[in-house]
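Asks: Below you'll find the structures, each written out as structure tokens.
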Structure 1
Amino acid sequence: MEKNKKMTEQFFDKELAAREVPGIPGMLEFDIPVRGDNRGWFKENFQKEKMLPLGFPESFFAEGKLQNNVSFSRKNVLRGLHAEPWDKYISVADDGKVLGSWVDLREGDTFGNTYQTVIDASKGIFVPRGVANGFQVLSDTVSYSYLVNDYWALELKPKYAFVNYADPALGIQWENLEAAEVSEADKNHPLLKDVKPLRKEDL
């Protein structure tokens, strides 16, 4: 199992760029240019024409389904870890900040590999289906945006997979875990050793 952690400090005036996340095939981390002045700041959160050449997969748009969701959370809220049967592009829509964490739950050699990074408005993350996603809020509040390529439907729930955020086997380093606000559902997700790997044909 590989454990990776990457932090970033720069916020303004990054160049648009992408890099592969080590140990989790298909996952991408984007630097997003943010321009600011005395009024605040502006960014192009997602721009298809510019991001496809950097590796954002064309297959994301293959079925013509797009749904953009935004969740609002307060400091120390921890959500995850959930793997859904769709791809997602994650970003932050305000001046908040989260510690993002991911676990590969797909069948294969990379099952159980993890990655962590701080996400603010200057970063975007592409998460392929079958990779569990979670985050902990580091700022007072945050608006967390995720663009997905399927429509939410209750009948898709059986295709979800979950892993417990506090499983020591993951090696995930949360911030002040004792103070985290976590749902009862997330507290009761299985340990990695009890998770059935997701087969490609089921995703």
Structure 2
Amino acid sequence: MDNAVIVSGARTPIGRYGGAFKTMKASDLGAIAIKSAIDRSGIKLSDVEEVILGNALQTDEAGYAARMASLKSGISHEVPTIAINRQCSSGLEAINIAAQMILSGAIDVAVAGGIEHMSGAPYLMRNIRWDGLRMGDGKLQDSLIEGLNCPANQYHMGVTAENVAQEFEVSRVDQDELAAMSHQRAVKAIENGRFEKYLVSVDVPQRRG
């Protein structure tokens, strides 16, 4: 294969933390995006040979939300799925791996992207299985906070940003100006419809009664 190309793309709307999507799963949202992207591409579900999805928080859905997203989208169970974790760049790395597989001649068609559902990150209770709680309180650990911390250095990604800014002498003024410009560009892109063409609507489950 001489080249690897992106023939289609789709995504769900951006949801607020604890908002409309909070009762859904990462695989539910991922399946919606996958099916829409395939429908728009003109290829058939049966053409897909590999599904590669990035997912940083893998504490829910048996750590394999990527596989569930593939199955829920209608892709055959015979098509293998790879779940990638490279933290914030997990989705991009999934696309990179898909491109490499195509260029190597291993496959011709892949679905690649990222799924995340921070509102659904569970709380964990460590060591209960073996230590037990014969008396007293147990400690719950937030898997979302854990996922946003570096396990090697034991600090939050926000601290990393501060460290990088200090190392490369990026002033707070410059950071604020860049942030403001980024938001302005995003608003302009939304107003011009450049973002809308990638969006797929989501039916949010409604509470009964």
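Please treat every number below as a calculation from the coordinates, not as lab data. Since this is a predicted model, take the numbers as computed values, not measurements. Cβ atoms are built from the backbone, for glycine too; each structure is taken alone.
Asks: helix-only ellipticity at 222 nm (-39500 (n - 2.57) for each DSSP H run of 4 or more, over all residues; to 500) was computed and gave -11500; which structure, 1, 2, did it come from?
Replies: Only structure 2 yields this read-out.
Asks: Moving to a separate point now. Ranked on percent of Cα pairs over 17 Å apart, for residues 64-111 alone, which label among 1, 2 comes first with the largest value?
Replies: For this comparison of percent of Cα pairs over 17 Å apart, for residues 64-111 alone, the top structure is 1.
Asks: In addition: A value of 17.9 was derived for mean projected area of the Cα convex hull in nm²; which structure in 1, 2 was it taken from?
Replies: It traces back to 2.
Asks: Kindly point out which one of 1, 2 the value 11.4 was derived from, the read-out being mean count of other Cβ atoms within 10 Å over residues 160-167.
Replies: Source structure for this number: 2.
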